[in-house]
1. One of 1, 2 was used to compute relative contact order in percent (Cα under 8 Å, 6 or more apart), and the answer was 52. Which one was it?
2. Taking mean projected area of the Cα convex hull in nm², for residues 82-121 alone as the criterion, which structure among 1, 2 has the greatest value?
3. Given -8000 as the derived value for helix-only ellipticity at 222 nm (-39500 (n - 2.57) for each DSSP H run of 4 or more, over all residues; to 500), which of the supplied structures 1, 2 does it correspond to?
Structure 1
């Protein structure tokens with residue numbers, strides 16, 4: 001009996017693990033796909049993943065060359081998003097902060113992230129001897145800095 005219980009538990013574990021990671025679009029709930037179609041109608045060639053640990057679906061796609069990464073709940077609600085953007089789209093307060101605090105640094109990459117409905121800008125900059133990763137609110141307030 002213990003052996004049978006162990007086999008059932010093992011098969012459930014292996015079966016659950018099989019759906020983690022890259023999945024086919026047909027396996028994605030309609031409400032999750034509908035979120036992408038409604039909010040990103042230009043999205044094509046969407047790569048889908050299921051993150052078992054967090055119980056969410058990830059959609060990755062490009063629109064006009066910009067990478068989009070979305071985490072969506074099984075109920076079709078956005079949890080987190082990351083979108084590559086041009087530095088010209090940063091708020092002027094962020095540009096002013098960078099010019100004052102990091103003269104001579106060059107902007108390498110900018111992402112607009114949304115977490116729990118709040119937008120942030122993550123800016124990677126490069127100086128002569130160091131790189132920085134700075135996170136700003138929409139109004140240009142620095143909230144995180146990493147070397």
Structure 2
């Protein structure tokens with residue numbers, strides 16, 4: 001009986017260690033993903049700033065009395081392309097942010113569940129240990 005209790009306690013402990021290792025790996029992955037996403041957002045912001053400067057130059061031509069008809073056709077095309085790229089970048093950043101938030105929430109819930117299971121297992125190990133000690137006392 002006591003060997004079985006010890007074996008069960010050992011299996012529970014091993015399972016908890018494996019779950020803890022999995023959680024640590026997931027946390028590391030999420031931290032790396034977050035860092036990568038942050039870096040990409042910084043790059044996108046830099047690109048957005050560069051394109052905004054191009055828009056300011058375009059607006060400056062209008063302020064100086066130049067009409068749209070006098071601006072080179074290729075500049076108009078570049079401006080429209082830049083505007084569309086900016087919109088897409090904003091959508092991409094928003095989408096990445098939502099995905100990251102959803103992943104963080106899923107992992108938070110998993111972590112809470114594993115923590116709850118770990119606490120229950122610790123209680124079970126404590127009970128088994130107590131029963132085992134009581135069993136040993138009764139043998140003496």
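Readers should treat all values here as calculations from the given coordinates under stated rules, not as data from a laboratory. Everything numeric here is computed off the predicted structure, so don't read it as measured data.
1. Details: 1: 13; 2: 52.
Answer by label: 2.
2. Details: 1: 3.0; 2: 2.2.
Evaluating mean projected area of the Cα convex hull in nm², for residues 82-121 alone on every structure, the highest lands on 1.
3. Details: 1: -8000; 2: -35000.
Label of the source structure: 1.
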